[in-house]
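A.B. asks: Structures for review follow.
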Structure 1
Amino acid sequence: MPASSPAVDAPSSTQPFSVSQLTARLKGVVESNFSEVWVAGEISNFSRPQSGHCYFTLKDDHAQLRAVIWRGTATRLKFDVQDGLEVVCRGRLDVYPPRGSYQLVIEQLVPQGVGALELALRKLREKLTREGLFDTENKRPLPPFPRRIGVVTSPTGAAIRDFIEVLRRRWQGIDVFIFPVRVQGDGSADEIAAAIGQANRLVPSLDVLVVGRGGGSLEDLWAFNEETVVRAIAASSVPTVSAVGHEIDVTLADLAADVRALTPSEAAERVVPSSQDVTEIMQGLRSRLLNALVVKASSYRSRVDAISSRPVFTRPLDEVHHRSRQTDDLTTRLHSAAKVQLREQQSRLTAISGKLDTLSPLGVLGRGYSLTQDQASGQLITAASQVTEGQQIATRLAQGTVVSTVEQVHK
């Protein structure tokens, strides 16, 4: 072998390493001794380009370390990585020869002081709260007497058995539609969201939709904190009841639903009324109705008695007699008024007759005067110039008429 090509593993004291040789030696040493390491620090200079890989620096008060999360690992994170976040990382050290630098290739990232799921839950809750998905004014009341109830849950879990048992004990005549889904594990959130959408498309439509499962750890209940499930519940046209876990477990599905039940059994109690309670209410209403009818009947009876005791009903002919007397009085008054009016008219007639007699030509004739008329024409003769000799004239007296022939005319 030529002297200019020294072996990498055994260089002489007079022949130095090349940069590549030294970097390769360091790369082998570092990666073999730090194939898995846990590092705690604060994230800074975080960036996530379009490739989906995450690049940032881990630092403490005295040093810093470059770190990377490849896209495949980054997509599995349950929380948002950001500057200032205190984390604990598990990964391996990797030497990057072109730059002569080393970095931590992270395979697991856990926030310090709070678990990854808790942090993811808090971040998603803040996001959906800002969008208004949890606003109380959007909550709808449940129908008092539902006939068609849908349940999105596991068909083999205890939750559905408890729900149906309580439902049958409290109320009858209900159709229950079960939409079977997985309630935990990969893909369970998508199944739950799809089942909620299917329940909303059912014809005839459902009256109430219950989404739930039994209790469990935060990891077990995580499907009901997924954004797809929360948005499906918030967008449901059917009033929804969330019945996830036990009393201490609160999921985002509980916040998005119209009503939250602590357990599936309580969900059945919230959805349907108790037949015993309804019976007692009906009996109470029946008693109140009967009492109200008795009071109302007594009131009307008193009014009828008061009306029937009036004189118009006890002595109905009294009013007839009264009206008859009034009629007689009016008749008498009418007759008297007629007589007075007749006398007054007779007096007026007599006075007018006297005046007419005074002015009448017949009255003048009665006092010795006469009227002379032409016999032929009947024309009244008032002057001697109106007659001629030989003309026949008629003289009307108070009694009778005298016909004469004019012999002489003295004008």
Structure 2
Amino acid sequence: MPAFQTVRGMRDLIGEEAQAFTTIISKARETAVLYGYKEVITPHVEPLELLSAKSGEEIRQRMFIFKDLGDRQVALRPEFTASIARLATTSLKNEPKPLRLFSVGTVYRYDEPQRGRYREFWQSNFELMGSAKPEADAEIVLLTNNLMKSLGLHSYAFKIGHIGVIRGILSQDGVDEKTQNAVLQRMDKKEYDEALKLVESEKCRGMLRGLLEIRGNDWLDSVEQIQTYVADYEKAKAAAENLAEVLKLVTESADITIVVEPAFARGLEYYTGMIFEIYIPGLDIALGGGGRYDKLIEAFGGEPTPAVGCAHGIDRVAIALQTQKTALAAKAEKKVAVLPITEAMKSEALRIAQGLRAAGLTVEFEVMGRKMAKALEDADKRKVDFAVIVGERELKEGSVVLKDLVKREQSTIPIDKLVEKIKS
């Protein structure tokens, strides 16, 4: 029988790769605590109707959809926000605002597998619900900046825009919402010619082409250009003014690299305001992104609730750290092997091992029944720091042999001094 392989687009995480993921997740949790976000855990499987309502055509086509045994249409979550919005309309609807919610786990999209794009991938997710103020948008950007910095990433930049600029132009020229969504989907994929073909008005097409030309390293100059350019479009101008307020708060609070792109769009249909993504040089995939979505909770049957959020791709952040050769600062744990010399010593050796673990030490107990020389050789291969050798003669005196496998030294140590000796 052939050996089983992982399903295409899924993967195993082993050793250092798994350690990198757990470290990134730990940093995301630390960030959540620093900013006052409460962790919630939601199901991997949700009603299809919930997940497809405002996700966008691109994601709807890439969801893992199936019928359960009750003949209900369900799907694996392609992102977290719909689930969090469901929570906000049910279990958390009476909670005081703002709601600050954090979640982390796997999400699923049937994409073509490639570097940084898998069918099962990990995200950390932050949602701030209840505030329409620009300081809420600024918090989500600053929070992302804090996480990237705490991981040791450098030279990253935020690409920022405002979906209200494009929608403001399209709305004023009478483009319906369905067509607007189709235009934004294509702009998200940088298929600008295809996007413009969907717009009938030559004036409107010209406005969108003009937006594509506005770029610059100075965010203030870019925003001023947008404000001047859309002066005759009331909603688009208000969106540009809102973007200026958000960016002023962000740049006055942190040293952060920002590139404003007025024609920037993201694949999810529910965005209504500021949107952003984060990139590093040499890696053409976003490490994370997010934005404002003021109508989603209302669309799911809740009270009108302004909201803003972001998600960070843990798989992609791990690749970015690898690209920049940034070593994650893992907690240095001293590893100890406990080795009984004879069968008769097993119970006493186990008791000693348990005592060391209770003191916070990482302990591997010899369970293979190997001879001492082989057991020590194996401990060396596993990069164990100390071997505790439990022998009958030393035990009678309340001691054990402690072998320092790094310094290649050994000594006889009283059992009650063992933890102190290893930790020192």
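Nothing in this text is a laboratory measurement; each read-out follows from the coordinates by a stated rule. What you are looking at is a predicted structure, and each value in this text was computed from that prediction instead of being measured. Cβ atoms are built from the backbone, for glycine too; each structure is taken alone.
A.B. asks: If percent of Cα pairs over 35 Å apart comes out at 43 when worked out from the coordinates, which of 1, 2 was used? Please report the intermediate quantities before stating the final value.
C.D. replies: On the way: 1: 68; 2: 43.
So the calculation was done on 2.
A.B. asks: Among the shown structures 1, 2, from which was the value 0.45 of FRET efficiency 1/(1 + (r/R0)^6) of positions 22 and 374 (r between Cβ atoms, R0 = 30 Å, to 0.05) calculated? Provide the component values of the computation, followed by the final result.
C.D. replies: Details: 1: 0.00; 2: 0.45.
Attributed to the structure labelled 2.
A.B. asks: Taking FRET efficiency 1/(1 + (r/R0)^6) of positions 342 and 398 (r between Cβ atoms, R0 = 35 Å, to 0.05) as the quantity of interest, name the structure among 1, 2 where it is greatest. Before the final figure, lay out the partial values.
C.D. replies: Working: 1: 0.55; 2: 1.00.
Structure 2 gives the largest value of FRET efficiency 1/(1 + (r/R0)^6) of positions 342 and 398 (r between Cβ atoms, R0 = 35 Å, to 0.05) among 1, 2.
A.B. asks: For which of the structures 1, 2 does the calculation of relative contact order in percent (Cα under 8 Å, 6 or more apart) return 16?
C.D. replies: On the way: 1: 9; 2: 16.
Of the options listed, only 2 reproduces it.
A.B. asks: Ranked by FRET efficiency 1/(1 + (r/R0)^6) of positions 150 and 222 (r between Cβ atoms, R0 = 25 Å, to 0.05), which of 1, 2 sits at the highest value?
C.D. replies: When FRET efficiency 1/(1 + (r/R0)^6) of positions 150 and 222 (r between Cβ atoms, R0 = 25 Å, to 0.05) is computed for each of 1, 2, structure 1 gives the biggest number.
A.B. asks: A further question on this structure: If mean count of other Cβ atoms within 10 Å over residues 94-101 computes to 15.6, which of 1, 2 did it come from?
C.D. replies: On the way: 1: 12.6; 2: 15.6.
The read-out was computed on structure 2.
A.B. asks: Ranked by distance in nm of label points 7 Å out along Cα→Cβ at positions 62 and 350, which of 1, 2 sits at the highest value? Show your work: numbers first, answer last.
C.D. replies: On the way: 1: 15.6; 2: 5.1.
Top value of distance in nm of label points 7 Å out along Cα→Cβ at positions 62 and 350, among 1, 2, belongs to structure 1.
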